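Presented below are the structures under discussion, each in the form of structure tokens.
None of the figures in this text is laboratory data; all of them are computed from the coordinates on show. Values in this document were obtained by computation on a predicted structure and should not be read as measured data. Cβ atoms are built from the backbone, for glycine too; each structure is taken alone.
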Structure P
Amino acid sequence: MRFDVDMNSDVAELFLDVRKLIMDELGEDVKEKYSENITTYMTKEGGYCYLRTKDDYVHIGWFRGAFIDDKFGYLSGKGKTIRAHKIKELTQKHIDAIKYYIKETLYFLLEHNELMQMKKGVKE
């Protein structure tokens, strides 16, 4: 499992710090899912992000990153939805960004889920 690799990496301490921040921000409902390539974080509203370690940093993949106003300028990538957030050191600015990205993802998910419910009601 990727979680075991991350826990034994050179940036394991940073990984654990980022993981704790994400889990604390998502609250009691957070679910952590382990797979071969990533560790995913979600709530009943949907998926937020995944974590994995690289050689000298922690990589956060924000599932709805393409839809977030990136006021911190940390997100990179050109995929349809996912944007990457590279963390070499958990500074206050990164902490603020993670909290902001989580909040923005929640807003997106709530709006998206409401829209899907409305569409479902129209089809019935």
Structure Q
Amino acid sequence: MNEILTQEKSIYIQIKEMIENDILRDILLEEERAPSTNELAKLYAINPATAAKGVNLLVDEGILYKKRGIGMFVTAGAKRKIMEKRKQNFYNDYVKSLLAEAASLGITKNELIDMIRNAQMGGKNYE
């Protein structure tokens, strides 16, 4: 939880994503207590209601759950759920548009695979 809030997207979404990132990085472990809305509000100098909005999105998604009088906790299986959701988003946001653009440029499947391999090996340009 040492990331900086930006103006690029809603603060509550950033809070949600930061908690997800901490779960993915094993900073927050499954069944471990998550920061409270008041702790988040104090840490980022934001309104507790804004922090609560981000936390509640995670509760709605089954990533966090509340133990009455104790606080919010990371759900068992939360890391897997986040990974699956982000993989699907990656597919929808990047892979589909990549394939559509490749098709419009007449790039074959093999050429596309070669481009990806070249990029992985630190290639600067595709030739």
Item to check | Computed 1.9 for distance in nm of label points 7 Å out along Cα→Cβ at positions 8 and 40 - originating structure among P, Q | outcome: Q
Checklist outcome for this item: Structures P, Q compared on Rg/Rh (Cα atoms, Kirkwood Rh): the greatest is Q
Checklist entry - Hey, helix-only ellipticity at 222 nm (-39500 (n - 2.57) for each DSSP H run of 4 or more, over all residues; to 500) derived from one of P, Q reads -16500; which structure? => result Q
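Comparing FRET efficiency 1/(1 + (r/R0)^6) of positions 48 and 112 (r between Cβ atoms, R0 = 35 Å, to 0.05) across P, Q, which structure shows the greatest value? Working shown, then result.
On the way: P: 1.00; Q: 0.15.
When FRET efficiency 1/(1 + (r/R0)^6) of positions 48 and 112 (r between Cβ atoms, R0 = 35 Å, to 0.05) is calculated for P, Q, structure P comes out on top.
Upon calculation of mean count of other Cβ atoms within 10 Å over residues 32-39 from the atomic coordinates, which of the structures P, Q produces 13.6? Write out the running numbers ahead of the final one.
On the way: P: 13.6; Q: 16.6.
Computing mean count of other Cβ atoms within 10 Å over residues 32-39 on every structure in P, Q gives 13.6 only for P.
From P, Q, which structure was mean count of other Cβ atoms within 10 Å over residues 16-23 = 20.8 calculated on? Write down the numbers at each step before the final one.
Numbers: P: 16.9; Q: 20.8.
Structure Q accounts for this read-out.
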